[in-house]
Structure P
Amino acid sequence: MDRAGAGDLSFIESPKYASLFTASRAAVTLVAPSVADAPGPAVRVIVNDPREALLALLPRLYPPPPRDPGVDSTARIGRGVRLPPDATIEPYVVIGDGASLGARAWIGAQCVVGPGVSTGDDLRLFRP
């Protein structure tokens with residue numbers, strides 16, 4: 001929080017971090033009611049659970065890139081793998097024998113899904 005800059009979004013949920021909040025230069029801070037009156041940046045949004053509010057905002061601020069369903073020619077798909085028709089399998093993916101991917105699965109480049117693994121719908125697996 002004390003490293004937040006003029007264009008950053010931050011949050012504070014505990015009085016324990018009030019001293020860091022005072023030094024913050026965040027443009028906007030999500031603030032728990034228990035620290036709403038603490039000294040610090042002027043622009044605050046008071047929410048019951050700042051951490052949950054931040055987690056809800058992040059996908060809106062950083063939407064995922066569009067995906068292109070299909071299987072890249074460099075992917076290695078094991079025997080008996082169940083792929084949904086709307087899966088996205090990027091370059092150099094390895095999917096082990098008998099794995100089963102849920103609807104809209106998106107397996108990023110160079111990721112490995114082990115043998116017999118079963119995933120849920122809307123999985124996005126990627127390497128940073």
Structure Q
Amino acid sequence: MQPPKIIKPMVSFMLLERSIVRQKKAEDALAMSRIRHHGLLQESRLLHKGMRYLAQATLASSEEAGARTGRFLQDDVAQMLLGLNVRLQVLRKEALANTRRIKQEIARTQRLAATSATAVLRAVHARRGAT
């Protein structure tokens with residue numbers, strides 16, 4: 001016995017209907033994927049913009065710290081050099097009067113110069129270690 005002639009078209013219709021449902025689900029999934037990827041792209045762009053801002057802020061902060069250190073070193077060195085200059089002026093005036101005192105002042109001035117140089121080197125090394 002053969003199946004009625006109406007069954008074949010019904011089976012074809014059911015298969016076509018399943019295919020349409022699968023295709024619709026695939027299209028819906030694709031649309032959702034596009035929406036999700038668009039959101040991820042927007043988030044990525046925002047994060048990239050934030051990273052650029054942070055990098056610029058970090059660089060500016062580092063430059064400001066370097067400038068502060070430079071000003072500090074400049075002020076410190078200027079003060080030390082002024083002290084040395086004052087001592088040398090005193091030595092010049094006392095040169096004629098007392099040679100023993102001059103030798104003591106020279107030794108004291110040399111120690112001040114050595115101490116100043118050490119302080120400057122420490123500051124420079126501390127700055128390099130901080131960056």
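What follows is calculated from the coordinates using simple rules that are stated; it is not laboratory data. Remember, predicted model here, so these are calculated numbers, not experimental data. Cβ atoms are built from the backbone, for glycine too; each structure is taken alone.
Here Cα Rg over 2.2 N^0.38 Å was derived from just one of the structures P, Q, and that gives 2.99; the source is Q. If helix-only ellipticity at 222 nm (-39500 (n - 2.57) for each DSSP H run of 4 or more, over all residues; to 500) computes to -34500, which of P, Q did it come from? Answer for the origin of the read-out: Q.
Given a computed value of 14 for relative contact order in percent (Cα under 8 Å, 6 or more apart), which structure among P, Q does it belong to?
Values: P: 14; Q: 24.
Label of the originating structure: P.
Source structure of the calculated read-out (distance in nm of label points 7 Å out along Cα→Cβ at positions 49 and 81, 4.8) within P, Q: Q.
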